[in-house]
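Throughout, read-outs are computed from the coordinates displayed, never taken from laboratory work. Remember, predicted model here, so these are calculated numbers, not experimental data. Cβ atoms are built from the backbone, for glycine too; each structure is taken alone.
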Structure 1
Amino acid sequence: MIFTDVSDECIKCGKCIPTCTIHNVNADEVTSPRGFLDLLGAYQKGDLELDKNAKDIFESCFLCTACTEICPNDLPVDMVIEQVRNDIRKKYGLAWYKRAFFFLLRHRKIMDFMAKMGYVFQTCGFKIQEKQESMKPRFSLPIIKKDRFLPSAKSKTFLNSYPENINEKRKTKNEKRKRVAIFIGCLANYTYTNIGNSLVEILKSLNCDIFIPKKQLCCGAPAYFTGDFDTVDYLAKHNIEYFESFIDEVDAIIIPEATCSAMLKNDYLHYFHDQPKWQERVKKLNGKIFMATQWLEKETNLSEILEKKNKKMSQIVTYHDPCHAKKMQGIYKEPRNLIGKNYTIKEMDDPDKCCGFGGVTMQSEKFDLAFRAGLPKAAMIDESGADIVSAECSACRMQITNSLHYNDSKVIFKNPIELIANALKEKETD
């Protein structure tokens with residue numbers, strides 16, 4: 001990608017500035033969308049060396065895509081930053097724990113074994129450390145606590161908990177049923193396994209035949225946002241070829257994770273911009289790939305089933321819109337429509353505001369920035385008066401849960417799939 005093609009189109013209107021996650025926590029023109037684009041243009045022209053200072057700046061973007069949503073010229077700031085991070089990786093390499101983590105993402109059996117030992121996410125995915133001094137803010141910071149709230153791996157993964165095919169008995173020989181494949185995502189597979197369990201229960205209640213593809217690998221998002229395009233290439237091509245082997249036998253591949261869904265449907269297309277044959281293969285698959293609530297709300301009668309329950313749960317729910325759901329895929333009404341059948345939804349002030357997860361680098365080397373971006377979101381959730389915050393994204397779950405932990409909040413996090421499954425278990429009221 002030619003960076004100047006994008007940077008030269010920036011009209012410096014500044015509309016992106018108030019929405020930018022990194023600029024809100026590090027108010028410097030350099031760490032703003034138009035600042036990034038200026039530097040990228042200078043780098044392309046040979047006027048800027050890709051030194052460690054430039055590396056530090058380009059790695060500070062959260063890739064929340066808020067700027068791309070509001071930009072009058074629709075400039076893909078996130079895409080060019082993802083591209084320059086690949087150049088950074090080629091020049092400087094990756095930290096050992098990132099290399100280890102991405103190796104494990106390529107090799108599921110080894111990852112399964114490591115997850116059983118219970119330390120992979122703590123030692124390879126995330127590096128626990130105190131506040132760094134790499135980017136000093138213009139205001140004083142609280143000292144980051146050492147008791148960081150990180151998820152722990154379950155003893156048995158979701159993919160290893162079920163047979164590949166789950167077929168309920170048919171009422172009649174000719175009964176027609178939808179056959180649905182589940183792409184689970186790494187965090188839901190290894191840590192938040194109740195998401196997958198809940199999705200299976202929902203699909204069973206809809207009389208769907210369930211296919212759990214055992215050879216699926218990570219979507220590649222962690223490596224993509226870090227700039228490890230070699231790992232992205234491996235994972236993406238593996239998944240595409242694997243999906244092609246069963247795509248004609250299923251009605252849909254559904255994903256209870258916004259980041260994974262956006263990666264498979266949107267970012268694969270961007271990544272393969274210079275590999276047209278692979279890009280075309282992605283396009284052929286895309287018609288059957290959905291976020292879980294999107295498919296459940298539009299393609300099944302789940303909404304009617306929930307409404308017939310005529311049961312309002314006692315908990316109040318506030319909904320957080322993951323950046324990779326609303327901004328990238330336009331999905332925000334569907335989960336609310338389903339949850340709202342049985343729960344009272346009370347919107348927070350800005351459900352669109354990025355939670356501050358930001359990817360592997362942000363959660364490890366730059367956690368001070370993620371920490372600062374997360375606290376306002378946690379405060380917003382608390383102020384809503386809700387008992388539960390929900391989002392269809394386990395990355396958001398990890399970040400928001402940690403932010404709520406620092407705020408000593410009693411609000412708990414649930415994926416909408418878990419909330420829906422709980423509602424289905426409730427007995428109908430007369």
Structure 2
Amino acid sequence: MKVHEYQAKQIMSSRGIPVPLGRMATTVEEAVAAVRPLLEESGNPVVVLKSQIHAGGRGKGTFAEHPDLRGVNVITDGIEGGPEATEAKVRELAAKMLGSTLITIQTGAEGKVVNRLYLEQGIDIARELYLAVLLDRSVSRNIVMASTEGGMEIEKVAEETPEKILRQEIDPAFGLADFQANELAHGLGIEGDAGQAFARFVKALDRAATELDTDLIEINPLVITDGGRVMALDGKMAFDDNALFRHPEIAEMRDETEEDAAEVAAKEAGLSYIKLDGTIGCLVNGAGLAMATMDTIQHVGGEPANFLDVGGGADEEQVTTAFQIITRDPAVRGIFVNIFGGIMRCDVIAAGIVSAVKTVGLSVPLVVRLEGTNVEQGKKILSESGLDVVAADSLRDGAEKIVGLVA
């Protein structure tokens with residue numbers, strides 16, 4: 001689960017991790033009303049107006065409706081014109097940004113609609129750095145990644161100048177050690193009081209990652225101010241969905257408007273669904289079989305449109321929901337149902353398919369392969385349903401048939 005920047009900074013601030021002052025707004029009037037208190041509290045006439053979406057690259061992103069407008073805007077009007085000038089500029093920009101579609105390198109061409117803005121104090125920046133604590137699944141531990149190339153996409157840095165990325169592996173029994181934090185500071189060229197502040201900062205970030213079960217905390221840029229303070233100028237957090245039951249306060253921060261509607265519906269139904277870029281919808285029970293199904297589809301020349309695991313104990317209603325989710329995807333040109341019945345019974349799958357088709361209709365080819373518990377009853381339900389179903393005898397047979405039908 002991801003959260004917005006303003007939420008990530010609320011979490012960091014509550015843990016003593018320095019962040020700039022800021023206020024969130026969902027309307028133009030809320031944005032304008034936040035200006036003067038922010039200016040008075042910060043003492044800095046510069047205000048930054050940030051779009052809040054679950055995607056990176058906002059600073060370079062542009063709005064579909066306003067191509068000349070960026071997703072992050074620095075407002076300096078108050079330097080000459082005072083608070084009134086800043087308020088006027090915030091009103092102008094907020095009116096354009098809210099409700100408009102922001103397109104960034106991470107959103108794709110469809111972009112994301114901006115429903116929230118974050119007003120933040122301006123910061124006098126001396127240096128920009130990159131810092132992240134992330135789960136490295138190859139070693140089953142959190143690691144710290146840091147770089148002097150703050151403000152740049154870390155993928156680009158890794159490709160062009162990998163030597164500029166520092167890394168420390170965190171022992172889960174002890175956390176990030178003092179010497180590791182100091183080595184990072186030295187490697188980044190941060191000395192003196194700023195170096196000590198950085199060490200405290202990164203250790204606090206490590207504690208937050210461990211205690212909150214995060215997959216990622218990324219700060220890009222992490223800044224050192226002219227006064228030597230270390231501060232998170234940006235903030236991204238992603239949490240392990242499977243651990244959210246331990247953090248109800250984090251779960252309440254979920255913004256479903258930022259998530260794929262099909263994935264939200266699947267989650268509510270107890271299904272595992274991930275949207276992909278292909279044209280063949282897959283309905284499978286068991287994660288391993290789902291992966292094998294997608295691999296086989298690709299092996300015979302097709303592209304899966306989704307990963308969908310109905311699990312081992314799904315009922316007819318869940319199967320119906322799964323089928324509906326697949327058929328709502330306009331990219332789907334064919335559906336392959338591949339079920340190996342153990343705990344999951346083939347007759348339940350068959351009844352769910354019949355129910356779903358009668359509810360939403362079927363306008364694309366459907367190939368079904370059933371094996372296991374109650375397989376004959378399942379096949380009978382399908383054959384007597386009157387549906388235009390193509391039966392398959394094996395995984396490869398089914399994959400070849402659906403790829404041939406959508407070709």
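From which structure (1, 2) was distance in nm of label points 7 Å out along Cα→Cβ at positions 42 and 66 calculated, if the value obtained is 1.8? For distance in nm of label points 7 Å out along Cα→Cβ at positions 42 and 66, the value 1.8 is produced by structure 2.
Structures 1, 2 were shown, and relative contact order in percent (Cα under 8 Å, 6 or more apart) at 12 was computed from 2. When Kirkwood radius over Cα pairs in Å is calculated for each of 1, 2, the greatest value falls to 2.
Here distance in nm of label points 7 Å out along Cα→Cβ at positions 74 and 386 is compared for structures 1, 2. The highest value is that of 2.
Taking distance in nm of label points 7 Å out along Cα→Cβ at positions 322 and 346 as the criterion, the highest value among 1, 2 goes to 1. Tell me which structure, out of 1, 2, gives 4.4 once distance in nm of label points 7 Å out along Cα→Cβ at positions 2 and 338 is calculated. The correct label is 1.
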